[in-house]
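In structure tokens below, several structures.
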Structure P
Amino acid sequence: MNIPTTLKHKPVIVSEDYENIDGRNAYHSDTKGLSLGLAQWNDRGKVDISAKVWRYTGEKWSRQSEELPLHRVIDLAILVCRAKQHFKESYRYEKLYDPKNTTIDRIGVQGDAMTVSVCTENPMIDEDIKLFSQTLSNDDEFISERLHVLSTLLKEMGY
């Protein structure tokens, strides 16, 4: 299925048939494609590039399709990496985190820092963090494969 090219987001680089590789949802996903293109929020004279996740309900393109600026896509990748790194060592804590110091890291970007922390505002955090950890472990094959590919590409690009 080809992603639409007549909507406000204008695809330039696409990955169609994404549903075949969508992690545990592979071959059963409503996420049909990913694209990099011209952002739907562009104003006259101002052009941004965005990434878009295209979802299809079986009848129409979903309003749950998401468009993100490229820097946010990379920020999400950074967040995934740091979370994965945290959970690699989280067994050291009874609750999988230190309740006295919920900040996992501060990662310098753009003259400031992205704070990565455990969301203790979540009233179910002690149960939810266990579920998150278990799911991260269950999905390790999908995630690690992609991180290895990303690492190789970054090295090839000189990063």
Structure Q
Amino acid sequence: MTKLEPGDAAPEFALPAADGTTVSLDAHRGRRVILYFYPAAMTPGCTKQACDFRDSLDSLAAAGFAVLGVSKDTPAKLAKFAEHDALTFPLLSDPELEVHKAYGAYGEKTMYGRTTVGVIRSTFVIDADGKVEKALYNVKATGHVARLRRELGLD
């Protein structure tokens, strides 16, 4: 599994969103992007993380960031997730895990002392030119957005 490092070119993608549109990284060129990968919509940890991003969205947008969430869920499930939790940023569907793998957000991980293969909760900060500024793997759902805000100098 390839892990991205700061300075790497962020892999391009175009994925279906919960609202039926297609969202690409290229369409965000000129703006910084927070791209995060999470295991499954409507689960406790993923809901906490998504709601934390939702609650920080205004200040992140004011600082020039777009937020994009990616999971292997279908657009229909993502639409339910967005509606249920009033999520107003794009939730993208990657059921084939191609974008997950391109970012190193799918592979071997250790959970509760066991090695498994699955989605690695990961967050990437991508600069306006499409380069990786930060690549954070195995992040915790709770407290992650607050930590990211501190690291980005937004608190």
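Just so it is clear, none of the values below were taken in a lab; they were calculated from the coordinates. Quick caveat: nothing in here was measured; it's all calculated off a predicted structure.
Quick notes on this structure:
- Origin of the value 52, 40, 37, where Cα extents along the principal axes in Å was derived from one of P, Q: P
- Taking Rg/Rh (Cα atoms, Kirkwood Rh), for residues 45-116 alone as the criterion, the top-ranked structure out of P, Q is P, with the highest value.
- Answer label among P, Q for the case where helix-only ellipticity at 222 nm (-39500 (n - 2.57) for each DSSP H run of 4 or more, over all residues; to 500), calculated from the coordinates, equals -8000: Q
- Look at relative contact order in percent (Cα under 8 Å, 6 or more apart) for each of P, Q: the largest one is in Q.
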